[in-house]
Each structure stands twice: as structure tokens, then as C-alpha cells.
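Nothing in this text is a laboratory measurement; each read-out follows from the coordinates by a stated rule. Since this is a predicted model, take the numbers as computed values, not measurements. Cβ atoms are built from the backbone, for glycine too; each structure is taken alone.
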Structure P
Amino acid sequence: MKIGMCMFLWTTHLTRDHVPLLRDIKATGFDGVEVPVFEGEPAYFAELGGMLDDLGLERTAVAAMGDPAMNLISPHADERAAGIDRLKWVIDCTAALGADKVSGPLHSTLGHFSGEGPSDAEWSRAVDALKAVGPYAADRKTTLGLEALNRFECYLVNTMDDLSQLVEDVGHPNIKAMYDTFHANIEETDPVGAFTRNLRNIVHVHISENDRGVPGRGNIPWAETFAAIKASGYDDWLTIEAFGRGLPDLAAATKVWRDFSESPEAVYRDGYRHIRQGWDAT
């Protein structure tokens, strides 16, 4: 098991200006960080990868589809094609970064709603688009960990069962699922069971408190969650994802209107201890 820290708490564009922070994240005990892929070119991410190597930090990547003009489930072929091109760019940047995994709501546009639940046609479009992307990801040794989001951020897939069905309908080994404790706490009647039941497709885990603040200070059933993950044999990343108000666009997208902790340091330092102690206690 590896413990990671998502950089969303500070930025959607990692730079050398973040080196002092990254050094402290490493000193805290983290194995690596989750790097946002929202802007830049593959060469830039290759440079970041070298910087992280120098700091002794491994990495995964995180991205989202934020533009309705690049929606993989759009009825318009040109918008779906633009979405596929965007995903290929995300994959290229992830590979250049030296990461083998990129996670997030990469199946449809974040925060874009039709006013209804997903139609059969939208589902089929998502499957077809992701099938088109799978071989491209495989060629670059990158796996997509698709994320089920709560109903207030997404309507295509809200539960792990639905997400697993999407993954299985795509049927490509480089198109998989991730599990997020925040979204599961909202949408699942049995959040721990949702993990265990869908383990076959899960390649990444986000550790996120029910209020998006410091892991361990809220009402997520952490002891049961860590016990289930450990018993399952999952032996990959447990990555803290938390949000604050420092990035206005991201705060608006994630509906963050208040501070959830006394400081960012509390999130990653106390959060790391929470994961380490919770894991060791199971």
C-alpha cells in the first residue's frame, strides 16, 4: 500500500514553486503525489516527472472533463471527437509524467446536466468513446481509473455498481474504476460493501472525508473501510483528496464555500497519520 496526496488542495497546475511544499509532503511520509493534468504539454509533464524523481516522490495523475464542448456523451459527433482528443492528451501528459494511472470523472462532463438521468444513448456513447481510448492508453502503458461522482456533480454514474457496469461494458483492461470515500458516503447505502463488491475493477482509492476536510475528523466509517480494503488484498494507492477555497474555479466546481480545516498542513499531516495508524491497526 502507498499513501499519496492529491495536489488539488493547492493547485491545478504543479510547478517548481511547489518544491518546498512537496519536500514537506515527502518528509511527512507520503510515497507520492497526485498531479493535476489540466494544462500544459507532455514535455512540461516530463520535466515535472524529473523534479518529482529528484524529490523521491512517486506519482499518479488526476484529470476531469470540464468543457461541455468536449463531452463524451454528447449527441454531437464533433463534441465527442473533441472529448476523445482531450482524453488522449491527458494520457500523453500522464505517460510523460512517469505515472501509469490517471483517475477522475473521465466519462462525461463534470457539472453538466441534462435534467434527467442518463439515457441508453448517452451510455452507449460513453462506452464507444472509452473503447476508442482504451488501445491508446494501453500503448502508453496508462490506465484510466474512472470515478463515480455524487448526483450533484454528475449524472452518468453515481454508484460503484453503475461504474463497474460501465467499465465492463467497455471491456478494456486499461479502462478501470476508482473508489472515492466522499462520493460513496453520499450515494451508497453500504459504502464499504460498494468497495468490496466492485473490487475486481478498482485500481485507485481516494481517501476523502465526508466534508472534504481532514481525513479522520468526520463520519466516514474509517475502521471498517480500512479493514475492508486491507482484507481485499488491494495493495495500491490510498490518496488523500481534500479541497479548500484557494482556487476559485475549483472551489466553484466542487461547491466549496467554507474552510474545512485550520490549515492545509493539518490536512496532509493529520491525514497521513490517520491513514497510517488506521491501516496498521487493522
Structure Q
Amino acid sequence: MGVDLQLSEPLIPSSNKKGPAKPFVKWAGGKGQLVEDLAAHLPEKYSAYHEPFVGGGALFFRLAPATAFLSDLNEELINAYLVVKNDCDALIRSLRKHKNERAYYYEMRSLDPDTLDPVERASRFIYLNKTCYNGLYRVNRQGKFNVPYGRYKNPVYADEAQLRLASKVLANADIRVADFEIVLEQAKPGDFVYFDPPYQPISATANFTSYTRDAFDESQQRRLAAVFRELDRRRCYLMLSNSDSPLVRELYSQFRIATVMAKRCINCKGERRGAIPEALVLNY
């Protein structure tokens, strides 16, 4: 366990400066409120940045790395990233047309995203994300978004300033719809990889992995741990967030495991929202 690098190519210092942008979508398990804790555990230097479960991308936007590889299996999310990167002006124009009204919300929710062009698809996705209940992205077994209307008074879904900042940070990023194993094709010695997968449930009622139609179960957690070990052998710097559960402790027992306290805000019952320990697995 551990990375001891002797490379011919120099590494770049991991920046302590805050990036100019923030996530443009809400995401269950997003790291916005933990991002400074994560930044405090970064390696001193690294080359390219990889995030194969990008979600809201809080750490990516915090670091604003010069070279980044971002991926996720959620096609709606990745389409939005690509449109923010490549066609931000058209996206902002489309977002301005939306209305914060219940009937309109369900009209937009009922649309089949496969029938929309990339800009309108991204616009729908961001609008629904900002106006749905609790900012929760969830799909049913058919892959249909099924979260009810959120009844916010003044949701901001056409945040021009933040979208333009995000577009600049994403300008040089490689962004793809892909399984997390794509990192094995992309990561090189000295690169930094941050994994933020759907968490291993810590109770029978805590199993929320419905970001895509396919559940992220124990077999997927074990597959991820195998990828983590392979990247460790390749001398990459690795950080992984997950629940502080017996399975996670077992899978990563050969690595350093720090504990961070995270406040969970997305829960249907307010009394179940609060600070809980999370595991932060590091190979350096």
C-alpha cells in the first residue's frame, strides 16, 4: 500500500486556491459541504485529475485542474456537462424560457429526453434538478425521472454567471458516459483519482443508488475495490469516499482510512438528516 513515485515527468503542485466555479446541479451525496475536508487530504503534487463518478463535481470545481478526465454512467448528467462546456450560451437562452409552475414542471418531466437535442435535453435536466423535491435525482426501473415538484418560491435554474464559470473550468476536460473502469484506460502513474461512488448502505432502509436504472450493489463495490488496488499498483494517487461500513472497512483494509463527518440533507424525513461518519480511503 502507498505510492512512492520516482518519475521522469514532473508533477504539478495540488492547488490550495479555490476554483472559480461551483457545481451547477444538486446531487445526492454531493461533496459541496465536505470539499474543504477533501482538499485537506490531497497529495502534495499530482499530474492529471480523474473523477469516474463525477456527480455534481464539487471537488473538481474546487480544484479547477488543468487536465481532467470526468465520467459517469448517467447520460443526462454527462450530456449536461458537455453542453455547459461546448454550448453554454444556447443553454442559458433555453433555461430562461422555463417557468416555476407545477403544471409546467410535470409537462417537462413527462418529456422523453431522447427526443430532444443536446441543448434542450441539458436545459430540461438542469431545470428539473433545480425545481424538483429536495434536489433529488432519481429514476425508476425504466430509467424515467420520477421526483415530484419541489414547490420552491424562487429557484435559480438560469444561473448565467455560474454556468459561464463552469464552462471555463470544463474547457479542457475529457468528459464521457462510461463505467468507472474507464479510469484503467486513462490514468497514468502520478495522476490523482477521486472515487465518489454510490455508497454502501449502512442500514436496510438507507439503500439509495437510483442515479441510474442499475443498482450499485455489493458486487459493484467489490469490483470498484479491485480497480482501486490495480491503480495503487500503477502508482496513482487515490482517494475514495464511501460509508463507514464493515464492508468498506474490509475491502480497503490495506489502505489508510480517515473519517470525516458529513451532514446528509437529502432525506424525506427531516429528523433523519444530520452528521454521520464517512470513510475516506487513501493510498498515500
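Quick notes
- At a computed 4.1 (distance in nm of label points 7 Å out along Cα→Cβ at positions 97 and 201), which of P, Q: Q
- Computed 3.4 for distance in nm of label points 7 Å out along Cα→Cβ at positions 73 and 217 - originating structure among P, Q: P
- Answer label among P, Q for the case where mean count of other Cβ atoms within 10 Å over residues 49-56, calculated from the coordinates, equals 14.5: P
- Entry that produces 1.1 once distance in nm of label points 7 Å out along Cα→Cβ at positions 161 and 177 is calculated, selected from P, Q: P
- Structure (P, Q) behind the derived value 18 of relative contact order in percent (Cα under 8 Å, 6 or more apart): P
- Computed -14000 for helix-only ellipticity at 222 nm (-39500 (n - 2.57) for each DSSP H run of 4 or more, over all residues; to 500) - originating structure among P, Q: P
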